[in-house]
Structure I
Amino acid sequence: MFDFKNKIAVVTGGARGIGKCIRERFEAAGATVCVIDLIENDYFVGDLADRATLERFAEKVIAEHGHVDYLINNAAPKMCGITNGSYEDFAYALKVGVTAPFYLSKLFANHFAKGASIVNISSSRDRMSQPETESYTAAKGGISALTHALAVSLAGKVRVNSISPGWIDNNYTVYEGADAVQQPAGRVGNPPDIANIVLYLCSDMAGFITGENICIDGGMTKQMIYHGDCGWTLNET
C-alpha cells in the first residue's frame with residue numbers, strides 16, 4: 001500500500017513497542033530508518049533528554065543520509081504524579097516528551113526533503129487523566145500543542161501532525177469482557193493500529209492534512225460509562 005523507497009525516516013523510541021512497529025512498517029515499505037532509543041538498537045543509543053546527544057544523533061543522520069523525509073517523535077516520557085514525582089522527574093519527562101521533539105525538528109529543519117512530514121505521538125491522555133500521571137499527561141498535552149505550532153511555522157515545507165493513541169497493548173494480548181467492550185471498536189488496540197496511521201500521514205495520500213491531531217482509541221474517549229454499562233459496576237464502600 002505504501003512505497004517509501006529511498007526515503008529516510010527518523011523514529012525516536014524505535015526499539016520497542018509502537019516505535020518498533022513503526023520502524024518495521026517503514027522498512028517493509030522500503031524506507032531506511034534511523035532509530036534513537038535508550039535501549040539497545042542497531043543505529044543510535046542515547047538519552048533524548050540530553051541536548052548533546054540529540055545533536056550527535058542529528059549530525060550522524062545528516063552525515064550518512066544528507067536529508068530526512070520523515071521524523072516520528074514517538075519516545076515516551078516518564079510518568080510520575082504530584083504525590084511522589086520530584087521536580088527533576090517532571091522536568092525530565094518534559095525534556096523527553098516535548099523539548100526533544102522540538103529540538104530534533106529544529107536540528108533537521110534545513111535538511112527536510114520536499115514533501116517531508118513530522119508525526120508526533122501524543123496520547124489520549126492529552127484530554128483525560130488518571131490520578132498521579134501529571135508528568136506524562138503534561139508532556140503529551142505539550143506535544144499536541146507543539147504539533148499545530150510547528151505546522152504553522154513550517155508551512156509549505158513540512159506537514160506536521162500528531163496521533164493520540166488510547167489503550168495500546170504492545171504484547172498483542174487479546175482482552176475480553178469489560179476491557180474490550182468499553183471501547184466501541186470492541187477490542188484493545190495494538191501497535192499496528194498506530195503504525196499504519198503514521199505511514200498514512202507521511203504518504204502523499206495525506207498531502208492536505210497538517211496541524212491535525214488524530215485520536216486512535218477505538219472510540220474509548222467518546223463513550224460515557226455509568227454503573228451497569230459495558231460490564232462495569234459501581235462498588236460502593
Structure II
Amino acid sequence: MASNTFKDKVVIVTGGANGIGKCITDEFRAQGAIVYVIDKQEGEHFVGDIANKEVLELFAEEVLSKHKNVDIIINNALPLMKGINECTYEEFQYALSVGVTAPFYLVKLFKEHLAEGASIVNISSSRDRMSQSQTESYTAAKGGIAALTHALAVSLAGKARVNSISPGWIDTAYTVYKGPDATQQPAGKVGNPLDIANMVLFLCSDKAGFITGENICIDGGMTRQMIYHGDYGWKLER
C-alpha cells in the first residue's frame with residue numbers, strides 16, 4: 001500500500017495508547033493520517049473513559065472543532081474480562097458500555113460528519129464465536145460489537161463502509177513463540193499487532209471498496225482446527 005494512502009485523512013482510534021490500538025495509530029500516522037486517540041491511560045492524547053457518555057461528547061466536540069469531517073473510525077478499546085462467578089452486575093454493564101455502547105455512540109456523534117468514502121472498523125475477537133470459562137463480560141461485548149457491525153453497515157449504506165476484525169491470539173510484545181503455543185495455530189505462529197493493523201488499513205482503503213458488513217477473523221486458523229481428546233497429543237483435563 002502506498003505510503004501516502006491516508007495523507008491528511010482524519011482518523012479516530014479508541015484505546016490507541018497501547019497494543020493493537022497503538023500499532024494501528026502508528027501505521028496510519030506513517031501514511032500521513034491525522035490521528036486522534038482517546039484512551040484512559042495518561043499521555044499526549046485525549047484522556048478519558050469511553051464508558052462515560054459525556055467524555056465521548058467532549059472528545060467528538062474537540063475533533064470537530066478542528067475538522068469538518070472524519071474519514072475513519074476504529075473502535076478498538078478493550079472491555080473488562082470477568083466471568084459469571086466474579087463479575088458483578090455493574091462490571092458486566094461497564095464491559096458492555098466500553099465494548100458496545102461506546103462504539104455505537106461514537107459513530108452516532110460523528111454520523112453527520114463522515115467524509116465521502118468513510119470507513120469504520122470495529123475490533124471484535126475470535127471469542128465472538130468461541131469461549132473460555134469465566135470470560136462472559138468480554139465475550140458478550142465482543143459478540144455485541146460483531147453484530148453491531150453488520151447493523152451499522154446497513155444503516156450507513158452509502159455513507160460509510162463498516163467492517164469488523166476478530167483477532168485470535170495476538171502478542172502485543174511481539175514475542176516469538178515455539179512449540180505447542182505456536183503450532184496450535186495452523187499458521188504455525190502467534191500473531192502480533194501488525195497482523196491486525198495491516199488488515200485495518202486495507203479495509204479502510206479504496207482496495208476494499210466492495211467490502212462492508214463483514215467480520216474477518218485473523219487467528220492463524222485456530223478457530224478452524226477441530227481438536228478432539230487424544231488428537232496430536234492433546235488431552236482434556238478437568
Structure III
Amino acid sequence: MNNFSSSLSAAFSLVMRADTLLLDVVLRSLAVSSLACLVASGVGLLLGAWLGVSRFRGRGVALALLNTALALPSVVVGLVVYLLLSRSGPLGFLGWLFSFNAMVLAQSVLVLPVVTALVRQLIEDADEAHGEQFASLGAGRLARSLILLWDERYALLTVVMAAFGRAISEVGAVMVVGGNIDGFTRVMTTAIALETSKGDLPLALALGMVLLGVVLLLNMLVSSVTRVVVKRGVVKT
C-alpha cells in the first residue's frame with residue numbers, strides 16, 4: 001500500500017511539473033493518433049457514405065467483411081502492416097518500418113473500419129428517412145451522400161472522436177510496427193507496458209493518468225456534441 005501511495009504521489013508530481021520524458025511520449029502519442037484519425041476519417045467518411053446510399057450485388061458480403069474488420073485484434077493489424085513494410089514486402093521500398101509513419105499507417109488501418117461502419121449506418125438511416133425526397137428532386141447517389149454527410153456533420157464529429165479514442169488507446173499495432181524505440185516511436189500505451197515491466201511504476205502511472213485524462217476529455221466532448229445533435233433534432237422537429 002505504501003509502495004502504491006508513493007508511486008502515485010511521484011506520478012502526480014511528474015504530471016504537474018510536465019516532465020520532459022513524459023511530455024515527449026504524450027505529444028508523440030497525440031500526433032500519431034491525430035494523423036491516423038485524420039487519414040482514416042478522410043477515407044472512411046467517403047466510403048461509409050457511399051455504402052450508405054448504394055445498393056449493389058454483394059453488398060451484404062461487403063458489410064459482413066466490414067463488420068468482421070471491426071473485431072480484428074490490433075496485433076493482427078500490426079502484423080499485416082509489418083509484413084507490408086518489411087524489406088521483402090510490397091511497401092518495403094518506403095523504409096517506414098519502425099518509424100513514426102509506420103505507426104500512423106497501422107493506426108489508420110485499425111481505425112478505418114470503425115469510421116466506415118459507423119458512417120455507413122448513420123448515412124443509411126438518414127437516406128431511408130429522406131431518400132424519396134432526394135429521388136423526387138433528381139439527386140444521384142453522389143449528391144445524396146454529400147448532402148447527407150453535411151446534414152449529419154454534428155453526429156459525424158462523435159464518430160471521429162470515437163475513432164481517435166480507439167487509436168490512442170491501442171497498443172498492439174504500434175508496438176509491432178514501431179518497435180517502441182525511446183525518443184522515436186514510443187507512445188503512451190507502449191511506454192506504460194515497458195515501464196511497468198521495468199518496475200518504473202511512477203512513470204507508468206503518470207502516463208496512465210494522462211491517457212485516462214485524454215479519454216475522459218473525449219467522452220465529455222462526445223457527450224457535448226450528442227447533446228447538440230439532440231437539441232438540433234428537437235429544433236428541426
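State the single structure among I, II, III that was used to calculate distance in nm of label points 7 Å out along Cα→Cβ at positions 54 and 102, giving 3.3. Can you show the working numbers first?
Values: I: 0.8; II: 1.7; III: 3.3.
Of the structures listed, the value fits III.
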remark   = Output 0.60 (FRET efficiency 1/(1 + (r/R0)^6) of positions 118 and 190 (r between Cβ atoms, R0 = 25 Å, to 0.05), calculated) maps, among I, II, III, to structure I
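Each value in this text was obtained by applying a stated rule to the coordinates, not by laboratory testing. Note that this is a predicted model, so its numbers are computed, not measured. Cβ atoms are built from the backbone, for glycine too; each structure is taken alone.
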